[in-house]
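Down below are the structures I want you to see.
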Structure I
Amino acid sequence: MRLHTQKKIYVAGHRGMVGSAIVRHLLAQGTPPAQIVTRTHAELDLTNQAAVHRFFDLEQPDQVYLAAALVGGIHANNTYPADFIYQNLMIQANVIEAAFRHGVHKLLFLGSSCIYPRLAPQPITEDALLTGQLEPTNEPYAIAKIAGIKLCESYNRQHGVDYRSVMPTNLYGPGDNYHPENSHVIPALIRRFHEAKVEGKPEVAIWGTGTPRREFLYVDDMAAASVHVMQLDPAVYRAHTTEMLSHINVGFGSDVTIAELAHTVAAAVGYEGRITFDTSKPDGTPRKWMNSDRLHALGWHPTVSLADGLRLAYQDFLHSSPRQA
């Protein structure tokens, strides 16, 4: 029995880039702050099963956005593979099981585009899942995210709940990680071009040939998509998914080369030096582009262009890293 009368929404991972954007979007939609439940990692360790159940006992949320995860770039994934698979599996299993045991009927799990085979046909459709070999550098993380999708599907099948999954493309924006070793490509480029501008460097060298293509989505667009999917009528959601293929891709709809990205980031930062490419360094996967037709058919489209999003991301970098300015 619910003892509260207002809907309570638990956003797991509210201090992360995606979780904080979901909170911003819920507030912008008019959700009263008192109805949004959050906990920091210091307050609640989501890998601790007993602690998670105590939290659900106390708060009794009605909905859950599961945006909490251990994330990082290639260096972090290669250095800490055991951490990435263990912690993400534990977070997902604990939150999803506790949600079910405490009567949560609606839950949204946020995955990653790395769930798909490294050589999947482009653009990648949802049914490419489990059809080929994963990218070796982040396989442990990808396996955990695949398990999260299948947890949601299995609870739906066995218990009749409404647990949904969204798979974002490469994300960037406020709250990103600008660490020099553990960050993804856009925050890494923002930092490098900013430092080159401040230090007056005439040239910045980018790894690889610059020809691989990647897709990028501004994080507030991702948050809007997440809330949109969560709020869809169950009959509408089921009409565009299947019992064993329930996840939905969230992409921008087009991609750019790494060279195009580098020049766009440089323009956003205001770096005017030369950009060169170190072709002795590896390129990685030639292309990674999500097919978002399923989501578009459900009525959602992105609103923030790459150029505008990068300018906003650079302002966030300056705000979050004042010593770098």
Structure II
Amino acid sequence: MTVAVYLPLADKTQWWVDMLQDLLPGWTVQPLDEVTDPEAVTYAVVWRPRTGDLAKLPNLKAIVSIGAGIDHVLADEALPQGVPIIRTVGTDLTQRMREYVALQVLRHHRDMPRQLQAQAEKDWHAIVVPVAPNRIVGVMGLGNLGTAAAQTLAGLGFTTRGWSKSPKRIEGVETFTGPEQFDDFLSGCEILVNLLPLTDQTRGLMNAELFGKLAKGACVINCARGPHLVDEDLLAALDSGQIKQATLDVFHQEPLPTDNPFWDHPAITVTPHVASQIDAATGGRIIAANLKTYEETGTCADLADAGRGY
């Protein structure tokens, strides 16, 4: 079997090639840009593939997304039709997201940005906040990562809500379903976490209308995909005070351009797409196991539904 690997950075690509080659003895693993016989390639392991690259591989059995989302694969306008897409998920990635969401929610809950500002000003400023049960936190998206995040927040004592496309039952979490319950989910929410998949229905969902339905002075955390957010609407909501603070881990363009106003905004925390960061050691084991299973059986547990977009 021959596996072609592509990430936007060549050094990262080689890191994954080396790791996967060790985990797949007897297979050939090489960077996509070094493939000399496209017909021999049976699997492609990719992150943000360039338009048309995968169409050059006529004998693909499956495409592997280096990550839980597949929107970056579906963005390829020349994507070969009918080729299965395998997501990369696992307990390590879920744990990383639990940690990130808990960290950022607690930062906003305890108003750490203001506390750090007070330190910089040498101001002995005691900030009084409500206890967690008196703080309403909402999680949009209750897939594997969203469910884990909601459970973690409920375990910390927050009044936790979750919203999803299909009904979910999560102990300790009040769940809402579908567009008819969306406004009820948002109403009174003080910290909002976005973990939705990116689809045509969710693109641009974090906009002025949504912000206006949250509690005044709410905080928002986006650790799903950049295009969920209408950037100009967030800046306007911060300027008006409707939104107090924001943590953004994902962006329309990555790396985030140095002239983007998010970098310098005093109410925005920027992190470089690390919420559930996948590394070659962790991800390689998951991908290698999925490839072996798929090669042996023609399927695996992490197959995505391209029609739904996740």
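Please treat every number below as a calculation from the coordinates, not as lab data. Quantities reported herein were computed from a predicted structural model and do not represent experimental measurements. Cβ atoms are built from the backbone, for glycine too; each structure is taken alone.
Determine which structure produced the value 5.1 for distance in nm of label points 7 Å out along Cα→Cβ at positions 52 and 244, calculated from the coordinates; the candidates are I, II.
So the calculation was done on II.
From which structure (I, II) was distance in nm of label points 7 Å out along Cα→Cβ at positions 92 and 164 calculated, if the value obtained is 1.9?
The read-out comes from structure I.
If FRET efficiency 1/(1 + (r/R0)^6) of positions 260 and 276 (r between Cβ atoms, R0 = 25 Å, to 0.05) is computed to be 0.95, which of I, II is the source?
Derived from the structure labelled I.
From I, II, which structure was semi-axes √(5λ) of the Cα gyration tensor in Å = 38, 20, 18 calculated on?
Value 38, 20, 18 for semi-axes √(5λ) of the Cα gyration tensor in Å corresponds to II out of I, II.
If helix-only ellipticity at 222 nm (-39500 (n - 2.57) for each DSSP H run of 4 or more, over all residues; to 500) is calculated from each of I, II, which structure is the one that comes out at -13000?
Among I, II, the structure yielding -13000 for helix-only ellipticity at 222 nm (-39500 (n - 2.57) for each DSSP H run of 4 or more, over all residues; to 500) is I.
Given 16 as the derived value for relative contact order in percent (Cα under 8 Å, 6 or more apart), which of the supplied structures I, II does it correspond to?
Value 16 for relative contact order in percent (Cα under 8 Å, 6 or more apart) corresponds to II out of I, II.
Given 2.0 as the derived value for distance in nm of label points 7 Å out along Cα→Cβ at positions 124 and 228, which of the supplied structures I, II does it correspond to?
Only structure I yields this read-out.
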